[in-house]
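Every number here is computed from the coordinates shown, using simple stated rules; none is lab data. The structure presented is a predicted model; accordingly, all values stated were derived computationally and were not measured. Cβ atoms are built from the backbone, for glycine too; each structure is taken alone.
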Structure I
Amino acid sequence: MRIWGLIISLLTPLIINAQEEKQQIIEQRIEFIGESLEDSDIDLTTYFDDLYIYYEQPLNLNTATQEELMRLHLLSDIQIISILNYRQNYGDFLTIYELGAIEQLDPQTIQMILPFVGVQESKQDNFRWKNAFRYSRHEITLRYINTFEQKEGYIPKPDSILAASPNKQYLGSSDRLYMRYRSTYNDRLSYGLTGEKDAGEEFFRGSQKQGFDFYSAHLFLRDFWKFKTVALGDYQVNFGQGLTMWSGFGIGKSADIMNGKRYATGLRPYTSVNESRFLRGGGIELSHKNLNFTAFGSHKKIDANLNLGDTLDGFENSFTSFQISGYHRTPGELEKKNTLQETIGGGEIALKGNSFRIGLSSVYTAFSQPLSIDTSGYKKFKFAGNSMATTGVNYRFYIRKLTLFGETAMSDNLKFGTVTGLSWHVDPRFDFLMIYRNYDKAFQSMYSTAFGESSDNSGERGVYLGVQARLTKKISLNLYYDQFQFTYYKWLTNDYSQGREFFAQLNFKASSRSSFYLRFRNKVTERNSKEDAFGIKGQVNIIKNTIRLNYDQRINDQWSFKTRAEVVQHFFGDQLSTGIMFFQDLKFKLKKTPMTIYGRYAIFDTDNYDSRIYAYENDLLGVFSIPSYYYKGIRTYLMVKYDIGRRIDFWLRWDVFSFANQDSISSGLEEIQGNEKTTIKLQVKIKL
């Protein structure tokens with residue numbers, strides 16, 4: 001049977017185009033995930049770090065564990081189990097082409113994972129920790145970003161004005177600086193240091209005599225002594241479906257339909273520069289037979305808005321909100337820096353087998369001062385105080401081609417949140433996903449990032465249905481429908497509200513070099529209307545329709561291009577605003593010179609910010625650029641990547657927004673007088 005599977009896999013054209021570039025696949029995943037977030041400044045570094053590691057060091061299919069295959073972020077759990085079962089039944093893979101004999105792996109999936117996996121002989125582990133530090137792979141990344149046009153915050157102000165209003169000018173330069181050193185060895189060892197200075201922050205002077213405004217360091221070990229993992233310094237923790245604890249980035253609804261299901265990775269190193277969504281301290285993971293135990297602790301200072309009062313010392317012992325921007329550019333922003341201490345402790349104990357995993361997790365969070373908020377309106381049931389505890393049970397069962405998964409958690413106020421789902425790999429051509437969530441209006445979890453519309457997983461219930469269908473070898477269809485309602489007031493609503501979202505994308509792969517897709521998205525929510533003649537606000541529908549046509553063509557090994565047209569309709573009640581965008585991307589790879597050139601020319605015309613359009617852009621390695629196009633104008637960028645030998649990669653990127661109907665851009669200290677905004681980016685990556 002195995003021989004026939006091997007012969008079939010070698011003879012069929014199902015397998016793949018071996019020339020598919022790794023970077024292109026990573027960019028596709030970023031676009032799938034990032035555009036659905038509608039956030040132009042999202043940082044996906046930590047999420048994609050594992051994929052970048054496998055970019056350089058392909059994962060050996062003959063030794064890969066379930067956890068390692070999950071960190072690819074390219075396979076479903078059923079597909080992962082099928083790979084492990086195939087290896088158990090037939091022995092080690094002899095060639096990568098045997099993947100074609102596994103029923104659960106369709107050609108498109110194989111095409112995606114092939115650049116990141118390999119087949120080597122399975123040998124006894126001869127890993128030695130004394131060699132790990134000596135033979136680690138070292139990388140240094142240096143980055144510089146600046147805007148040509150002068151912003152209001154950098155225009156010198158007279159001392160008299162600053163004496164009265166010190167927050168009218170940034171303290172530092174407009175340079176944005178980034179430095180990262182990271183060393184890895186065989187996915188068993190990772191350590192590094194990251195530093196960042198945001199534009200407007202001081203650097204080696206004033207309030208930042210230590211240099212960068214933000215530093216992050218980590219040491220991460222896998223299979224070390226009796227520990228499965230050890231995390232020291234900065235790290236992240238993910239459990240279950242993200243309801244009890246998920247300190248990292250959580251994917252929601254996207255063009256990759258199956259992304260709604262979480263894949264918890266437990267402990268993992270933190271290598272990003274988001275200054276709030278991480279833990280600082282240490283964690284360990286132990287494994288014995290079918291039991292897995294994780295424990296962690298964190299203590300760090302965070303930014304917060306302190307509560308000004310009439311007491312003698314000028315403060316009441318409380319804070320009113322968290323400050324998560326990470327900006328420390330003015331005296332006012334510096335006053336909020338590190339004003340609060342956050343302490344977190346928790347863990348998980350899990351029982352796992354070949355066809356199931358059940359985990360019990362608990363997390364306790366405490367602050368040095370209590371949170372004191374106005375509990376009127378939509379904040380009535382929000383967390384207040386200086387500590388909270390959340391405990392949850394998560395599970396995952398595999399029944400042939402079915403996966404049952406979910407998590408139920410309870411906060412210390414005895415309120416519950418539940419998310420549960422079913423994924424069904426009907427056959428290699430059809431996948432189905434259903435997710436139900438029900439979060440009590442008073443459920444509280446500080447680091448919750450479970451599936452849903454609400455950012456804090458409270459006051460919501462809904463059902464999500466998703467389908468991926470590969471209709472023919474060339475045609476596939478992605479569909480999802482999400483129906484949800486809010487069981488208490490939300491921001492900008494004075495009543496209960498509800499909504500729905502429908503997404504459909506038809507994909508056509510004409511050849512290995514040519515493809516296009518047609519996408520339609522409709523989302524309906526409710527919001528307060530404008531006041532009527534009697535000063536009363538009712539509820540009106542907010543409807544957003546999006547239609548996109550995207551065409552990709554690789555002419556040859558040097559030239560490729562992408563063409564896109566997109567239209568948006570935004571209804572606020574009976575008020576309609578529209579937006580349209582068209583762009584042309586070009587990519588050129590020189591033959592005899594290790595240089596790649598990327599470029600875009602885009603035109604856009606939207607009535608207002610509500611009808612804005614997001615579009616992913618090629619950017620520096622580790623930078624995720626998904627800007628919003630709004631108002632009327634032209635967007636262009638040009639990027640050059642040059643490999644200097646085998647050890648140095650260099651990027652240079654220039655981009656400009658040119659608006660046709662604006663005399664100024666942005667507002668406040670970020671305001672630019674004029675109709676253009678030009679940004680330059682430089683990056684060097686050195687491999688030692």
Structure II
Amino acid sequence: MYPFATGFLLFLGLAIFIYSMLTRGALLLMTKGYSFRLDKIPQRIKDTLLYAVGQKRFLRQEQKPIDLKAGIMHAIIFWGFLVISLRTITLFGMGFFQNFTLPFLQGLSGILYNITLNIFSLLVTLACSYALYRRFSGNITRITKSTEGVIILCIIISLMLTDFVFEGAHAALHHTSTPRGAFVGQFLNLIFLGWNPYLLKGLEGISFLVHIALILSFLNFLPYGKHFHIITGIPNVFFKNLKPYGQLTALNFEDQNLTTYGNDRIEQFSWKNYLDWFSCTECGRCQDSCPAYNSDKPLSPKELTISLRNFLYRKQAKLLAHYQGKEGVLDELGFIADNTPLLGDNILHETLWSCTTCRACEEACPVFIEYVQEIVDMRRNLVMVKGEFAPEVQNVMVNMERNYNPWGIGYTERGSWAKGLGIPTFAENPNVEYLYFAGCAANFDDRNKKVALSLSKILKDAGVSFGILGMEEKCTGDSARRLGNEYLAQSLMKENIATFDKYKIKKVITSCPHCFNSIKNEFPQFGGNYEVVHHTELLAQLIATKKVKPTKSVSKKVVYHDSCYLGRYNEVYDAPREILKSIPGVEVVEAELSKSMGRCCGAGGGRMWMEEKTGKRVNHMRLADLKETKATVAATACPFCKIMITDAINDTKSDAMRSQDIVEILAESV
């Protein structure tokens with residue numbers, strides 16, 4: 001039909017696109033670091049179909065801040081593109097051969113496809129129009145308002161309209177009927193019948209050539225803006241992290257090739273980091289979910305990703321020149337010499353220290369960008385290389401080095417809470433079934449000693465065989481690792497593993513989700529493999545098997561606060577609620593932000609030990625969430641959460657509410 005024009009545009013457009021993609025691909029190929037993720041292929045395919053094709057995270061509606069209308073809009077545009085892609089192939093074929101059609105789109109299948117195509121083309125037009133309205137209305141703060149977004153939406157709408165016009169004009173010009181099922185084209189055909197043939201020919205040619213030119217322009221626009229996610233989003237979901245969420249990467253300090261710790265150069269990040277940055281849709285869901293951003297801290301996960309991506313693009317020419325073997329000036333560590341530092345100027349130190357590592361951003365991200373690991377990698381550089389951190393953080397690390405706990409209380413005091421209870425240490429009796437790893441909080445914080453006492457009494461009454469390590473127990477290194485002191489964290493983990501192995505420990509009970517996460521997900525990195533259970537999981541099992549029987553009525557209205565490291569990191573949501581519901585008299589209510597969308601208490605990522613000097617206090621915000629339920633008790637299953645919420649209650653003089661661990665409430669009933 002228009003073979004020369006079609007061929008020229010196709011060749012030019014594809015040539016430019018291939019060059020752009022080779023440039024972006026070269027950036028991925030030059031990276032070092034984490035291995036290529038080709039394990040568990042069936043699981044990866046399943047997740048890709050569910051989250052990328054099925055748009056599951058865009059369409060979730062459990063609680064705010066999920067924007068379901070925006071999710072439906074995005075899903076319609078995405079699914080529409082999948083449907084329209086076959087039409088695009090057909091149109092390019094028609095450019096060379098007027099009667100070209102795909103062989104499997106004939107007969108009944110062709111009719112059904114054309115009906116589907118027309119429906120989705122109209123829906124995509126409406127969805128893009130709605131997206132434009134949202135951008136200009138100014139009501140959605142999380143959206144990055146950019147000219148690029150407006151241009152892309154206008155291109156998509158123009159693609160739908162030019163296709164409709166071409167189909168109607170083509171049928172009217174050649175006195176043929178439009179394909180059966182193409183009801184929009186049939187309607188336009190009726191309008192165009194009787195028009196001047198030269199006018200119809202011009203309308204047909206212009207709409208066709210504009211359509212394919214827009215397709216190729218759109219394609220070449222993608223690698224240079226945020227809409228690159230249209231190409232990289234599906235691969236990014238396929239290569240998502242399938243390791244435990246609570247397992248950070250381990251530095252090998254025995255590796256002689258390890259020249260620096262953590263990341264302060266853009267070329268130190270992994271290929272998956274680059275792919276994450278390419279795939280960011282800038283939808284702002286991460287930002288809406290981030291407790292740091294919502295409390296006016298200088299951290300927006302979205303803006304962090306944009307800053308890293310832009311820094312990479314600015315340094316792209318130097319990186320590729322070196323990768324291709326061309327001359328380039330290197331610094332003393334073998335990196336591309338660059339006078340513009342990544343940390344400090346582009347990424348503020350306070351931005352990194354604002355993160356609570358709660359994973360709310362990762363849970364909200366529709367393309368599974370991994371924020372926590374990259375933030376911890378940059379913290380590692382600040383702590384272990386530059387020695388730049390808050391004074392209170394230094395005190396905590398010194399405490400963990402000297403007394404193996406963040407509080408700095410003498411390690412000989414560990415286990416003193418259990419005196420007189422008849423709980424053996426493993427030195428006294430190594431043949432008990434479980435190790436109760438009480439954790440630093442239960443050993444050194446008076447509020448959480450009560451939790452250890454209540455749990456121990458219930459376990460003893462239920463006939464559970466357990467013991468403690470007493471003075472031999474040490475901090476798991478959770479806070480040290482997430483604050484960036486990987487060396488200290490590994491030292492503590494390895495010392496605990498040596499103690500566990502000395503007593504041939506196989507089963508572990510924890511009260512602290514941070515200890516639970518470390519022993520379950522991170523100790524295995526250093527050879528420590530154990531069966532680990534959080535106390536809420538064990539208690540729920542004991543209640544289900546009638547070994548623990550709540551009988552006394554406890555008249556309380558209780559709202560359960562989900563710990564990030566128990567919930568989002570390890571997906572323990574039901575057991576705590578089952579315990580509360582089993583207690584006579586307890587009325588359980590849910591906060592609007594709960595379960596996977598729950599707001600952090602503000603203690604994670606080492607923030608437990610740092611002052612909040614900027615913005616609002618996260619624990620005060622969380623308390624406000626819980627108070628909206630009119631509950632009288634904020635139930636927790638984490639010592640850090642208990643401390644933070646109790647402090648918020650005291651700070652705000654919220655006498656109508658108190659904070660208790662779930663086991664304390666259960667103890668009132670048994």
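With distance in nm of label points 7 Å out along Cα→Cβ at positions 55 and 647 computed over the structures I, II, the top value is the one for II, the highest of the group. When helix-only ellipticity at 222 nm (-39500 (n - 2.57) for each DSSP H run of 4 or more, over all residues; to 500) is computed for each of I, II, the one that comes out at -16000 is II.
The value 82, 58, 54 for Cα extents along the principal axes in Å was derived from one model only; which of I, II is it? Structure of origin is I. Looking at mean projected area of the Cα convex hull in nm², for residues 295-638 alone over structures I, II, structure I comes out largest. Looking at structures I, II, which one was volume of the Cα convex hull per residue in Å³, for residues 111-398 alone calculated from, given that it came out as 187? It was calculated from structure II.
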